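No lab work stands behind these numbers, since they all come straight from the coordinates. Just so it is clear, the structure is predicted and the values come from calculations on it, not from any experiment. Cβ atoms are built from the backbone, for glycine too; each structure is taken alone.
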Structure 1
Amino acid sequence: MGLTLTEKIIKAHIVDGEMKKGTEIGLRIDQTLTQDATGTMAYLQFEAMNVPRVKTELSVAYIDHNTLQNGFENADDHRFIGSVAKKHGIRFSRPGNGICHQIHLERFGKPGKTLIGSDSHTPTGGGIGMLAMGAGGLDVAVAMGGGAYYITMPKIVKINLTGKLADWVSAKDVILEVLKKLSVKGGVGKVMEYCGEGVKSLSVPERATITNMGAELGATTSIFPSDETTREFLKAQGREEDFTELSADADAVYDEEVNINLSELKPLAACPHSPDNVKPVEELAGMKIDQVCIGSCTNSSLQDMLKVAHILKGKTVHPDVSLAIAPGSKQVLNMLAENGALADMIAAGARILESACGPCIGMGQSPNSKGISLRTFNRNFEGRSGTKDGQIYLVSPETAAASAIAGVFTDPRGLGDMPPYVMPEKFLINDNMIVQPASEADAPNVEILRGPNIKPFPKAAPLAETIECGVTLKVGDNITTDHIMPAGAKILPLRSNIPAISEYCFTVCDETFPKRAKEAGTSIIVGGVNYGQGSSREHAALAPLYLGVKAIICKSFARIHRQNLINNGILPLEFVNEADYDKIEQGDKLVLANIREIIKTNGKIVVEDKTKGFSFEVKCELSERGRGMMLAGGLLNFTKEGK
């Protein structure tokens with residue numbers, strides 16, 4: 001029996017466990033990446049491990065999230081990250097160089113390598129044949145220190161692509177179709193492996209768009225084969241030596257199969273407020289819009305930008321629409337400037353933003369109140385744009401540009417013949433915004449630069465013998481990390497200051513939660529299905545930890561957030577009988593008696609609701625290593641104990 005592509009890469013990197021579905025395995029990590037919204041905390045944690053130099057083949061620190069210099073906080077974080085990178089053997093991508101996933105694809109990604117990043121959209125690297133996964137900052141710190149990265153051996157889903165995309169139908173429409181079929185929790189515990197004849201018709205940037213937004217499925221990652229298209233992309237990037245041909249064996253066995261005929265796809269849009277709330281653009285045509293934003297790690301490649309420039313050329317943005325465009329990297333921006341496409345965008349009235357994440361994480365360009373905003377981004381969670389009642393639709397660059405001109409939702413298939421995209425024989429290569437680290441000999445002389453906004457991260461205590469505290473918050477299904485720990489220009493600069501940022505914890509759901517949690521001292525949160533979906537932000541565990549949250553009891557967890565809770569010593573508990581969720585109310589006092597001994601022996605967990613006078617069963621599915629981490633009070637304590 002042959003192997004899937006995913007299994008081949010796992011087999012080459014497994015250092016602990018066996019390739020048995022549903023069991024925990026440890027993987028050797030070749031590359032890591034961080035970005036500045038998560039990087040400061042990750043590097044504080046790396047420092048706490050007392051490892052002088054990273055042990056990966058390559059680690060890169062990117063500055064792309066907190067690039068609005070409104071006050072000293074972001075600049076101080078950037079300075080800190082730059083000094084840590086210089087001292088510990090990490091390459092440093094300066095602000096202005098671009099979005100981490102776009103740059104990593106262009107300059108560093110290698111087929112067959114493992115990559116983890118403290119950003120949930122790290123699976124972008126799957127577009128080039130990497131096993132690339134989003135992770136918490138502490139997991140990345142451990143990998144940089146030479147430790148393995150642990151995941152549950154995933155199921156592998158074959159997504160069989162046939163046919164070829166019609167004119168003005170794009171890779172964004174492919175992943176929106178997958179989301180429509182499978183939902184935002186349809187990929188949990190799975191890797192999406194793209195196969196079939198249709199793969200050959202997709203460029204590397206198009207493949208990367210699909211793997212990038214596979215994060216919205218809740219998938220462990222997504223991956224494409226590395227083929228002649230991959231070779232040509234790497235050759236044009238001056239990196240042909242990094243190419244390795246990789247594909248699944250012809251007799252590989254998959255756990256599930258999804259068939260998509262590219263020829264049958266239409267332009268699609270994800271409607272508010274979820275990436276899987278997908279409708280055909282033709283059903284939305286004619287709806288008045290207020291704003292269009294083009295860019296993000298999903299759709300900011302040169303290919304995307306040239307299509308947008310073609311649509312805008314000789315036109316003017318509708319007077320009722322604000323159009324903002326952010327090329328994904330300095331390479332893309334430079335090439336647009338050289339070939340005249342940037343001038344076409346500017347002439348049409350587009351507002352050109354720096355090469356950064358920007359509006360995707362609420363860093364500027366918030367729409368007007370109740371404004372309808374079309375965005376080529378990956379998430380449209382309520383309030384993420386910075387406008388609480390903003391109506392955010394996720395669309396392709398083609399749909400976005402056509403709609404910006406018309407002033408209403410517009411199906412781009414009415415634009416006439418689409419010009420073919422021909423990948424450059426050679427991309428413009430200039431890595432002058434990548435700072436190399438100091439040599440090992442010079443590293444001890446490098447000073448770490450810390451600003452006053454950089455505070456120590458909260459440390460969890462070992463698991464208590466018994467937990468007895470109240471429910472300070474009860475929330476519903478599909479709670480995102482944006483609900484738990486919001487982003488945006490006001491809050492993101494506090495990412496290195498957990499005491500300050502905790503004041504915003506869960507305020508999207510309940511503005512009084514932080515005050516109530518602090519007054520309680522210790523508490524429990526109750527949630528519904530898919531709790532913690534969305535970004536990898538570790539702050540969604542660190543802020544509750546700081547506020548005294550000891551356990552989360554919910555119907556089910558999103559993968560990365562569940563691991564972040566374990567990493568930081570917060571119990572992730574799931575209802576055995578989901579009907580018990582309905583019986584519990586905010587304010588109820590719950591008791592987990594002898595919980596330390598129960599976790600240690602992997603016993604049955606019964607929670608007593610002393611307020612209501614009933615008991616219910618929960619489960620906490622942990623590996624032997626996971627139990628050790630919970631008992632120690634998290635991954636850092638566990639690592640320090642030499643486990």
Structure 2
Amino acid sequence: MEEALSHFFSLFGSHQTIQPALAQWQKTKKASVQEKVEKSLTEIYDLAASFLEQEMYRGGYPETYLDLHQQLFREMESHIANQKKDDRYHFILVIPVADRPQHLENCLNSLLTLCQRFTYGGISDHQYKKITVLIADDSKEAVNRKSIRTLHHRFTQYGLKTDYYGQSEQLRQIDQLEQSKRNKLDRIIGRHSPTGFYHKGASITRNISYLKLNNMVAENGHTLIWFMDSDQEFQVNTTSHPDGVYAINYFHRLNQIFSSTHTSVMTGKVVGDPPVSPAVMAGNLLQDVITYLNMITNIDPSDNCHFHSQEIPHDKEAAYHDMADLFGFKKQIESLNYQCKLEGRHSLKDCFSDFSEKLNRFFDGEHPTRQSYYDHQSLVTSIEPARTVYTGNYILDTKSLTHFIPFATLKLRMAGPVLGRILKAELGDRFISANLPMLHKRTVDETGQSEFRPGIDRVKKQIDMSGEFERQFFGDVMLFTIEALTEKGYPQKPIAEQTIRKTLERVESSMQRKYAEKHAQIVVKLENLKQVMGDRQRWWLQNATCTHAHANFLQFINNMEYNFGEDAPGYQIVHSTKHREKRRHQIHEALLAFSHDRSNWLAALSKNQ
């Protein structure tokens with residue numbers, strides 16, 4: 001009955017930290033079945049699993065430890081099932097998706113695998129009892145909506161209770177609102193015609209989902225709501241398992257946090273691909289590419305690849321961000337070495353070719369040199385006050401549906417950090433972060449691209465990301481305006497209109513200077529890269545077998561030139577006086593209206609139950 005626990009103690013029972021748990025377990029074994037305290041057993045299983053998580057991390061996650069870790073939790077679940085009552089949290093997982101059926105399938109597959117390996121909450125009638133998935137579909141293409149509906153049905157048959165929340169379902173939800181209330185929610189859920197009710201944006205889709213959730217949690221109040229993105233998976237990557245490993249029992253750990261603390265909202269992070277736009281990552285990538293080319297220029301391309309044994313620095317949070325200093329992070333690493341992903345014996349030329357294939361994935365958000373890896377930390381020590389919401393990984397209790405995604409209709413990036421600054425001001429230490437990241441995969445293997453990204457236009461091999469660039473720039477303007485205003489008491493205290501206007505103008509001017517400074521640096525690096533790549537003395541221009549790889553590098557350079565060069569359209573947009581005045585007016589009006597929007601939202605929630 002307790003085979004996994006017995007095996008664990010046979011391996012680690014001599015450790016000083018484990019000996020008290022071993023003694024307690026031996027005490028329960030001497031008692032009769034009726035006298036066993038199941039809660040004590042649950043605590044012993046948890047301690048064993050926590051200890052094993054440290055050992056797995058130190059040992060590079062060997063399969064034997066991973067299997068034992070999962071067996072411990074499954075065994076614990078069987079003990080909990082024997083109790084009369086399981087008062088742990090139910091989870092509603094909300095996945096907004098827009099024309100990304102393959103991403104969504106990967107996400108749901110990983111969730112199903114997580115449930116199978118840890119069985120949180122147990123199974124009844126072939127379904128996981130404490131897990132519900134809400135798929136909030138914002139797709140435009142009918143074929144993708146059909147595919148997503150098919151996924152909904154398929155995974156429900158697999159045991160995941162899955163609700164499909166598509167266009168018609170969302171419109172019916174909105175129609176349930178009293179018209180007088182509905183008319184006051186335009187800045188929160190937008191106003192779209194029924195024939196154009198798609199690509200509303202992730203923030204609007206999340207807010208409309210809040211209305212649905214408000215009804216769902218009325219039926220089951222002991223619930224946590226977990227928002228994630230469709231391009232994420234329920235695992236983490238490590239240097240020994242770069243493609244991902246199921247090392248965290250997320251539901252168990254989240255239940256622990258919300259059961260033992262007064263947390264209202266928690267955010268995790270992501271590992272793998274960066275959670276930010278390529279608009280703010282171009283400078284450091286260019287430096288990494290130049291460094292790579294200079295490192296290989298005097299080496300025989302037939303030599304064995306040596307880009308594998310290099311140590312990957314872990315202390316590099318936000319190292320992918322060109323302006324990490326804005327967020328309080330230390331001075332960035334000047335350059336990071338590429339970590340080759342090829343397996344088996346291969347040459348430097350093979351590495352060069354493979355690297356060339358990855359470069360243009362950057363415009364879909366996949367950074368080839370600056371991925372982040374999971375660093376294990378005990379749950380208790382990882383909990384800290386938060387200031388940023390990772391909208392692809394945040395959890396809230398049912399009362400926190402009052403905290404909608406602000407300024408959604410502006411469709412700016414940085415919505416999560418903006419919400420986070422407001423939550424920090426309003427919730428204090430009830431808003432936390434913890435080391436429970438999800439694996440972020442921007443592209444799908446079949447195409448090497450994201451299925452859909454708003455603000456990205458493709459014409460053959462030309463990529464125009466000026467729309468995303470514009471949303472990033474003014475998202476930063478909004479974020480740091482909010483940060484300055486919350487220090488003055490916003491949104492709890494009324495702030496003079498003139499103060500808001502002057503703060504916004506000052507922040508926008510500062511962002512203009514910061515972006516211009518980084519732009520100038522990027523232009524210099526681009527010229528450097530073009531010179532290095534076009535140097536006739538370099539072996540990649542003298543080797544006929546490098547033609548395809550060289551073409552990939554040129555394609556990357558051309559797209560960099562178009563999006564970050566002297567005449568890049570994104571920079572032209574944000575430097576346009578007319579456009580800046582338009583955006584500044586929109587942001588100003590939204591900031592002034594936020595308190596009214598909050599009041600109208602609370603009224604809508606009370607009428608929506």
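Of structures 1, 2, which gives -0.37, -1.16 when log10 I(q)/I(0) by the Debye sum over Cα atoms at q = 0.08, 0.14 Å⁻¹, for residues 27-346 alone is computed from the coordinates?
Going through each structure in turn, the value belongs to 1.
With mean count of other Cβ atoms within 10 Å over residues 411-418 derived from the coordinates and found to be 15.5, which of 1, 2 does the value describe?
Value 15.5 for mean count of other Cβ atoms within 10 Å over residues 411-418 corresponds to 1 out of 1, 2.
-7500 is what came out when helix-only ellipticity at 222 nm (-39500 (n - 2.57) for each DSSP H run of 4 or more, over all residues; to 500) was calculated for one structure; which of 1, 2 is it?
For helix-only ellipticity at 222 nm (-39500 (n - 2.57) for each DSSP H run of 4 or more, over all residues; to 500), the value -7500 is produced by structure 1.
Have a look at 1, 2 and say which one yields 0.70 for FRET efficiency 1/(1 + (r/R0)^6) of positions 235 and 387 (r between Cβ atoms, R0 = 30 Å, to 0.05), as calculated.
The read-out was computed on structure 2.
Once distance in nm of label points 7 Å out along Cα→Cβ at positions 259 and 283 is calculated for every structure in 1, 2, which label goes with the largest value?
Once distance in nm of label points 7 Å out along Cα→Cβ at positions 259 and 283 is worked out for each structure, 2 has the highest.
Among the shown structures 1, 2, from which was the value 18, 50, 28, 4, 0 of P(r) over Cα pairs in 20 Å bins from 0, in percent calculated?
It must be structure 2, since only it matches.
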